[in-house]
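*Asks:* Below are structures written as structure tokens.
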Structure I
């Protein structure tokens, strides 16, 4: 077990070495369940701030809950906002996922938000933050730029059109394909499994991998997850905590109560 915030960044190193990292999506917004998930053996856990009711304090609680375990936390911000990114980094986020990045210019702004001057615009306040262990890490200002792992989401037709340029931005460690939003952008809302969408996803993954950056995605379909890993994706989330619970609870209820059909099982999820 590791104590507190790890120095260096083993998740970033694994992506750079193209070692497959299998993850779980945390949408339950509960630190207790986050810790339970951390004991399962996953390589990484996504703490979702975009489509789950997490804020800075609940995100902090989840980070603290999983800190003793090997699973590396990745935090998805609700949006690519410089001031929010500053807060997330100061509470100790090392692995950051930014949604809805459509252009290289947006990607470059996110890089700048995660770097201290003169390389970027991150505010210098780590002395009072968890990121530096409240100043006990005397080297934090010198090494933090290299320890941050910045992942951006390409999840629209526009983003795919600009994918090569996004991948070329120095400081972007990986690109995550968001199947649900991409499907909607392509005119197949609610159907990320559509052949056109899957073809676009696989072509995008090949582009990302060829650029030397890490490719990632989320799917609850084990066949698709293995397909993406075989293509060379290095960070793939294979399920969502809240759907695992919901489907198991519905199945249990249905096994005892014949009328327990208020909500259908959700076969999969994609973000």
Structure II
């Protein structure tokens, strides 16, 4: 009987292992964008967690490759990844990708020093200012068109930390960024005294959606996108979608604190 039980256990383990091995893998390129996407956060951040769970329910296992944003885009467009996340809609991106249904609701604001009296109602109120910005970032079609007029200067760098450093040193006057992303960067990289010097203007620069993109260069993308969108709709209808962001607001994606080893020294 003991040998029979062992045989059954081995067969069960083998069957489960084979099933896991047969589960197809999807590789998705992403940029670092805490608290939504980060290799340092639990589940790689709330958006990575949401994407992983949606696709797991469709029978896939997902791995995320963190890259600089331009490389994340170009590598996925070339078909070297099954998708990339998350991106605003721009018409020219439709040549490379299919867009999912909206995956993330965002609110972009202008960060500035508290010592700078700043108000704005129209983009023209920014004329003559120097702004910080992110590489390959779109700030929505209206603001992108305003930037193209060259009545303001935008100095683009690769990280939020660099942009906030320039803001603190008064090398730029404003830094447009998604509100939760901006404050997450401040908490992660700056002292409490430096954080206290920075605020944001309450008027949103942009209320926007971001999307999962699947490359047109892969034949599988159309079917996969339809399945993803249907599952995302199910998550929204059931209330499951909202629970991910409730967990985010409760700090559940923050990494565990690393405790020091016990020492007799």
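*Asks:* Thinking of I, II, which structure, once P(r) over Cα pairs in 10 Å bins from 0, in percent is computed, gives back 7, 30, 36, 20, 6, 1, 0?
*Replies:* Values: I: 7, 30, 36, 20, 6, 1, 0; II: 6, 25, 30, 21, 11, 4, 2, 1, 0.
Answer for the origin of the read-out: I.
*Asks:* Who wins on mean count of other Cβ atoms within 10 Å over residues 73-80 among I, II, i.e. which is largest? Intermediate values should be presented prior to the final figure.
*Replies:* Values: I: 21.1; II: 17.8.
Largest value of mean count of other Cβ atoms within 10 Å over residues 73-80: I.
*Asks:* For relative contact order in percent (Cα under 8 Å, 6 or more apart), which structure out of I, II has the highest calculated value? Working shown, then result.
*Replies:* Details: I: 18; II: 27.
Checked I, II; max of relative contact order in percent (Cα under 8 Å, 6 or more apart) sits with II.
Bear in mind that the values in this text are calculations on the coordinates, not laboratory data. As the structure is a prediction and not an experimental result, all values here were calculated from the model. Cβ atoms are built from the backbone, for glycine too; each structure is taken alone.
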